[in-house]
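Participant: For reference, the structures are reproduced in the following blocks.
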Structure P
Amino acid sequence: MILTAAFLLAFAGFAAFCVSMTKHQVETVGRRLAPREQTLAKAAGAAGLGAAFACAVLAEGWRFGSVLWSGLIMLAALALTLLLAYRPRTAARFAAVSAYFAPLLVAAWALVTFIEA
């Protein structure tokens, strides 16, 4: 459950980095972003990847969690690249849905984990 959240957070983070680039703004969002919005998108991208790292480390520990995170971000980047090539607006929508559901998955994982303990 938390690994799915890590993947969704990584996908949303990469999508935020993608939206912060002027090349992809019109095809994903439909308009050019203001410089402040670009900065916020970059910060959201970094936060998404950082949260994905935290989820991977929580799930598997420091030794294997960082390796797992590397694999998850590669899969998320591949998924985003394929979606951007064929359906750029769908990629932006899926990123928004990912950013919404990932914290819910983390909360559900935390409840299950701490109730069992």
Structure Q
Amino acid sequence: MTELREIRAFVHEVRIADILHALAAAGLPGPHGHLAVGRVQGTLSAVDPKERDYSLALGEQVTDELRLELYLPAERLDEAITLIERQARTQRPRSAWLFIYRPEQARVVSGGS
């Protein structure tokens, strides 16, 4: 089985289309990988006032962000990091966060008998 890595990136919504297009143009995540995007609230510096919100649960101001989870072959990790970093940049000091993990296991669940 292919050794996988996970990149978990927290990015601004205005940057996600460029990130996804750059990854697709590079053939990432590829046939042995997986990509998911979900909405979260975090602490990135807001690009636009519309991104700001107040979280009653946290008791502080938060920014609407997107979480990108990319599982890909280990040999393509550096390429993917470079693409995401290049496309995630904004004019803010904290444009994105990237966290890199080594999954212990990965399994595809298929339908049928």
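Just so you know, all these numbers are worked out from the coordinates, no wet-lab data involved. Since this is a predicted model, take the numbers as computed values, not measurements. Cβ atoms are built from the backbone, for glycine too; each structure is taken alone.
Participant: Looking at structures P, Q, which one was mean count of other Cβ atoms within 10 Å over residues 62-69 calculated from, given that it came out as 14.4? If you can, show how the numbers build up before the last one.
Facilitator: On the way: P: 14.4; Q: 19.0.
Going label by label, the one that fits is P.
Participant: Output the label of whichever structure in P, Q has the greatest value of mean count of other Cβ atoms within 10 Å over residues 6-13. Walk me through the intermediate numbers first.
Facilitator: Numbers: P: 27.8; Q: 20.2.
With respect to mean count of other Cβ atoms within 10 Å over residues 6-13, the highest-scoring structure among P, Q is P.
Participant: With mean count of other Cβ atoms within 10 Å over residues 38-45 coming out at 16.1, pick the structure among P, Q it was computed from.
Facilitator: Values: P: 16.1; Q: 13.5.
Answer for the origin of the read-out: P.
Participant: A follow-up question, please. Of structures P, Q, which gives -7000 when helix-only ellipticity at 222 nm (-39500 (n - 2.57) for each DSSP H run of 4 or more, over all residues; to 500) is computed from the coordinates? Mind dumping the intermediate values first?
Facilitator: On the way: P: -32500; Q: -7000.
It traces back to Q.
Participant: Right, another one. When you work out Kirkwood radius over Cα pairs in Å, for residues 30-85 alone for each of the structures P, Q, which one comes out largest? Provide the component values of the computation, followed by the final result.
Facilitator: Values: P: 12.8; Q: 13.3.
Top value of Kirkwood radius over Cα pairs in Å, for residues 30-85 alone goes to structure Q.
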